[in-house]
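Below: a set of structures, written as C-alpha cells.
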Structure 1
Amino acid sequence: MSDDLLRRLKVHGSVPAHIAIIMDGNGRWARGRALPRPLGHHAGMRAVREVIQGCLDSGVGVLTLFAFSQENWQRPAVEVDALMGLLEEYIAREVDNLRARSVSVRVLGDLERLAPGARKAVDWIVAQTAGGQELALNLCISYSARAEIVGAARQLAEEAVAGRIVPAEIDEEAIARRLYTAPWPDPDLLIRTSGEMRISNFLLWQLAYAELYVTPVLWPDFTRRHLFEAILEFQRRDRRFGRVPV
C-alpha cells in the first residue's frame, strides 16, 4: 500500500522541500491500552523511524520534529525523566543507522536545560551525523517558538547597540537569519497527529505559509503510508502565497 502511494506522489508533482511534524497523541495511545504514559512515548520511536524512511524514500530534504517543548518541563518529573532517558536511548540506538543513511541531525531549542547525560548524547549525535546529505533532521527539544523569536530580537538589539546594524536594516530576512532554522527553507507542510487543531507554539514565524494537515491518527500509529497520504494531499493544494492566479 505505501509503495503504491509513493509511486503516485512521485508522479503527481513535487514533494515538500521541508516537512514539520507535531508528534502528538503518545499519552492517549498509552491510556487507550491502560499503559503508563512513558510507554506511549517509547512506542512513538517507531513512528520517528517510519517518517525518516518515508522522507528518504520520497525525496524530502528537511524534516523537523517537535519532540519536547519548553512547556513540557512542567509535566510530572517522572514523565520528564522518562522522556530524557528516551532521548538518550533513541540516540544510542539510531545514530549508526542515521549516519549510514546520510541523515544529518540538528537539535533546536534551549539545550542548557537538558540534563548532562541528555546534553552529551545530543552533542554526540550532531557530531556523528555531521555532513549527511540525504536528509536534514531537526529535533526540536526544549523548544518554544516565542522564545526563539525573542532570542532573534534580542540578538538584533545587541547588534544595534554595538553599531553592527542600524534599525532601518532590520527586515524579515534579518530576523529569519537569526532563527534556529536559518540554514533551511521554511516548512512547506505541517503535519499534526491526534486531531488537535492548534500549532502549540511551534515554528510560529516559519509556518506563515505552510500547508496544514491534521490527522486523527495518534503518533505511535503513524506510518509511512500516513506520511505519503499527507504529501499527496499537499500536492492537491493550490498554494498562492497571497497572490491571485493569473
Structure 2
Amino acid sequence: MKPSPKPVFQRIILKLSGEALVGEQEYGISPAVVQRVAEEVKDLKRLGVEVAIVIGGGNIYRGVAASTQGMDRTSADHMGMLATVINSLALQDALEKIGIFTRVLSAIDMHQIAEPYIRRRAVRHLEKGRVVIFAGGTGNPYFTTDTAAALRAMEVKAQVILKATKVDGVYDTDPLINKKAKKFKYLSYIEVLNRGLKIMDATAISLCMDNHLPVIVFNLNRKGNIKRVVLGQKIGTVIEG
C-alpha cells in the first residue's frame, strides 16, 4: 500500500471572501457552498492539519462601498464586521453538523453567540483539534479581513495563509474580463505592492512581508483544491520572498 500523503503545513489560516459563500445567488449565503467548504475542511482535519478560518462579509455588507455613498466609514465598517459574524456562525453550523468541533472567536464582544478573541485561547483550541473561526475582522474600522487574516496568522503562528478566490491565482489583469491575462505562479511581496495587484490590501501584504508569511492564492470553486494546496501540489499563485 502507498503511504498516505502528508501535509506540508501543520497550522493554516484559510481566508474566505464573503462573496465565495454566495454561490449562484446574487447575495447572501448559499447553504450548498457552505456545506462544501465544511466538507473540505473536514478533509484537512483527517490529515491532522490545524485549521483557523477568517471570513469576509461582502456577501452581506461592504463597509467601504457604503462609505463611498456617504455613510460614515466607522459605522459602515462596524456593520461589515457584524456581517462576518453572520458568515462565521453559518460555517460553524455546517462544520458541527458533520462532526467537526468548532469555536467562533469574535474581535467584537458578543458573549451570547461567540467567544471573545484571546490569543492563548485560540492557540489552545487549535492544539485541541478544534477549527477556529475568527469573526469581526480586527475589531477596528479601516482594516480589511485580509489584514485580520494576516494579523491572526502571526498571532497563532500559522505557517501560511490560503487565500481562496473565484479564480485560479493572481493575474496581471482581470482574467474574467481579459482572456489574455497573464497568470503568475510566483510573486514576491514587493511585486504585488509595486504592480498594485488587488489580491490583498497593502497592509496585509506588508504584514506578511515583514513576518515572512507565505500566501497561496487559489480557486475555491474547484472541489478538493484546499486539500491539494495543503498537500503541496503546485496550484494557484504563491506569494513570498
Structure 3
Amino acid sequence: MTNREYIKEMFALQQKLNDETNGIDWENGYTKNNRIINWKRCIYMESAELIDSFNWKHWKDLDKAIDWENATVELVDIWHFIMSLVLEDYKTNHRGDLDQLVSDVLDVHGFEQFSKEASDRENAEFMEIINEVESLIHETTKMQVDVFDRLLKEYFALALKCGVNLHVLYKFYVAKNILNKFRQDHGYKEGTYKKVWGQKEDNEVMIELLESGSLGANLLYAQLEKIYQKA
C-alpha cells in the first residue's frame, strides 16, 4: 500500500465508524441521541491518559518502567479523535472531498518522516515526550485549532518519539477500529459491555491477538467474539 492508501483507508474507516456510532450528520456537532460532540475534549482527555504511560510521579513508583504498549494504544485513540476533528472541519467548512483531505494530510510538515522509521523509543527522554503531549493538550484547549500547521505536525513528531510511525499506526488503528465496532455491537453505549475480560482489559487482548500473527478484520472480530463469550 502507498502512504496515500494508508491515510485514505483510515479516514474512510473513521467516517464509517462515526456514522454508525453517532448517526449521519454527526459533523454538525450532535449525535443521533442529541449529545454534544467535542472532539477537542476527546483529544486532550486521551492525551492525559497517554501521560500516565510514563513514570512522571515524583512521589511514587520511582523505578516503574514506561508502558510502551499502553502509549501506543493511547496514541491510536488520539488519532481516532484527530481524524474525527478533521472530517468534521472538512464537511462543515466545505474544504473538499476525502481525496482533497488526504492530499492535505500528506502535505503536512513532518509527514514524510512519519512514514519512515520511528525513533528508538528505548532511548527516549520521557519528560521531553510528556512536554510534547502537554503541548498537544494546550493546542486543543484553544477556541480555534490549527489542524495542519500545529496539531497534525505535533502529533506526527510525538508519535515517532514513542516508536509509532505510519505503518505501526495503521496496523493498530485498524485493529482498534474493529475493537470499537465490537464494543458498539456488544452494548458499549448502553453500558452493558464488559471491558475487562477475565484479568485483562479488551485493549490488552487485542494487542495479544495482533502479536500472535497477521489477522484480517473478520478473523480478528471472530477471535474477539470467541474470547469475549468466555470472559
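Each reported figure results from applying straightforward, stated rules to the coordinates on display, with no laboratory input. Here the structure is a predicted model, which means the values were calculated and not measured. Cβ atoms are built from the backbone, for glycine too; each structure is taken alone.
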For -19500 (helix-only ellipticity at 222 nm (-39500 (n - 2.57) for each DSSP H run of 4 or more, over all residues; to 500), calculated) the corresponding structure among 1, 2, 3: 3
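Which structure, out of 1, 2, 3, was mean projected area of the Cα convex hull in nm², for residues 48-175 alone calculated from, if the result is 9.6?
Working: 1: 9.6; 2: 9.2; 3: 8.3.
Traced to structure 1.
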Candidates 1, 2, 3; distance in nm of label points 7 Å out along Cα→Cβ at positions 16 and 56 computed = 2.0; producing structure is 1
Between structures 1, 2, 3, where is mean count of other Cβ atoms within 10 Å over residues 88-95 highest? 2
Looking at Kirkwood radius over Cα pairs in Å, for residues 72-127 alone, point out which structure of 1, 2, 3 has the largest value. 3
If Cα extents along the principal axes in Å is calculated for 1, 2, 3, the one returning 62, 47, 37 is structure 2
